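Listed below are the structures to be examined.
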Structure P
Amino acid sequence: MEKAAENVEIAVLGGVGFNSYMEFESQPVHTPYGEVTAYLTLLKGKRIALIPRHAGKNHIPPHKINYRANIWAVHALGARSVISTNSVGSMRGHSVGSFVVLDDFIDFTRNRPSTFYDDTTVHVDVSEPYCPEISEALRNALGKQGISYTTGIYACTEGPRFETRAEIRMMSQFADVVGMTGVPEVILAKELSLCYASLAIVTNQACGMTSQKLTADEVTEVVGKAQDAIFEIIVDTIENIQETRNCRCRFAKEGACL
């Protein structure tokens with residue numbers, strides 16, 4: 001795969017915490033799955049690419065995001081490390097505005113292409129889906145700022161509707177938080193041997209956890225209030241991601257092809 005001249009080191013997917021990304025240097029990245037616009041900048045002496053997940057003429061809904069194009073673009077730009085930001089609902093009573101560093105996932109999506117390999121069989125290893133080194137850097141950044149956080153399992157649903165009470169009761173038996181954008185991103189990152197970790201912000205209590213109606217407005221409000229904190233967490237994490245990878249992420253596809 002041809003690498004872009006920018007030699008990007010780290011990609012941030014999601015855009016939460018980067019209100020001013022439109023001021024960054026924009027670059028179109030052509031992929032087999034469509035064109036992606038990446039926003040390039042320097043942070044802590046490292047070349048960073050920001051790819052806003054929902055960016056488009058209108059806000060792209062989670063089930064329509066071109067996940068394959070986004071992850072392919074990350075790799076094409078030369079990045080080996082990815083920090084994802086995700087908004088989630090809590091199924092375990094996490095306080096709104098708190099953070100969760102994801103350590104596993106359950107996939108309840110239905111209609112999303114979840115592999116780059118449509119014509120060959122590749123059983124990629126996801127026994128450790130989130131990079132332990134980036135996850136540790138995220139936890140250290142949160143701790144340094146005295147911000148409340150936990151680790152937990154992420155359930156990804158198809159969307160764009162919120163989940164039902166019955167679905168939340170079921171999923172809460174297995175997972176801690178629920179969202180709509182983390183899968184298949186994490187799987188696709190594994191197929192390209194990228195290091196990928198996710199910082200999730202709790203924007204609401206999941207359906208049935210309170211008597212209140214769920215709205216998109218509350219999600220937007222919580223994320224807006226947390227912009228500055230998220231930015232500082234990500235910047236600190238970027239500073240502490242090591243150039244040499246000692247994790248197993250780079251070996252995820254070894255022995256996977258039939």
Structure Q
Amino acid sequence: MRMMMMNSDNINHSNGNEEQDNLGSNEIEKTKICLMRTFVEAQDPSSKEADDLTLRRFLRARDLDVEKASAMFLKYLKWRRSFVPNGSISPSELKNEIQQNKMFLQGSDKKGRPVGVLLAGRHFQHKGGVDEFKRFIVYIFHKIFARMAPGQEKFLVIGDLEGWGYANCDIRAYLAALSLVQDYFPERLGKLFIVHAPYIFMAAWKIVYPFIDIKTRNKIVFVENKKLKSTLLEEIEESQLPETYGGQLPLIPIQDT
């Protein structure tokens with residue numbers, strides 16, 4: 001009995017320490033958000049429109065370094081004014097990308113994160129070039145963000161490479177998408193499952209991999225075909241999983257959501 005009480009005391013003490021650590025971390029973040037806000041608003045008054053969650057994402061992306069996070073955020077504001085001057089991307093600017101019908105959005109994972117599906121075997125270079133592809137990525141992000149529940153900040157993507165071949169290989173587009181994720185939309189990607197990856201894809205992967213930062217690398221999971229459904233079900237309920245992976249939801253093109 002005495003040993004059980006001692007063990008119980010240890011557990012309670014441990015839980016208490018964790019709660020204190022979490023409270024301490026939250027207070028540190030709040031303080032640094034205030035410091036960051038003061039700095040960025042002095043540099044760019046338009047940053048007053050940004051909420052604390054946005055600033056926190058940039059802080060976390062730079063390991064709570066206020067100076068680095070501020071520089072990153074100010075760069076983002078400058079990019080947004082030039083790349084998305086109207087605040088959104090119109091489908092009329094994405095005719096070539098939308099015609100490929102390669103991005104889908106439906107359902108949520110167990111953490112409430114929206115689930116997107118990218119069929120990479122349908123991507124081909126076109127006359128719109130990398131600029132249109134970058135606009136398409138921003139369009140995708142805005143569509144996903146509009147589906148997020150209050151308080152949710154991240155999303156999950158299933159990158160399906162079935163049928164992918166050298167004709168689909170577009171290194172410039174991959175690097176452009178990576179730059180958008182890491183530089184302008186930090187702490188948004190929750191997880192990326194890469195499924196049905198053919199062996200020849202690894203040649204492209206070796207080129208792109210060095211440009212992926214550690215935080216993003218930790219969110220990427222290559223899934224074996226034989227473990228596909230079981231792996232996805234660890235994150236997504238069957239009722240929220242697309243039918244093509246053994247779930248119950250149809251694939252809905254992102255432009256129709």
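Points worth noting:
- Relative contact order in percent (Cα under 8 Å, 6 or more apart) - highest-scoring structure of P, Q: P
- Identity of the structure behind -7000 (criterion: helix-only ellipticity at 222 nm (-39500 (n - 2.57) for each DSSP H run of 4 or more, over all residues; to 500), calculated), options P, Q: P
- Computed 1.03 for Rg/Rh (Cα atoms, Kirkwood Rh) - originating structure among P, Q: Q
Taken together, the values in this text are just the output of simple stated rules run on the coordinates, not laboratory data. Keep in mind that what you see is a predicted model, and the values were worked out from it rather than measured.
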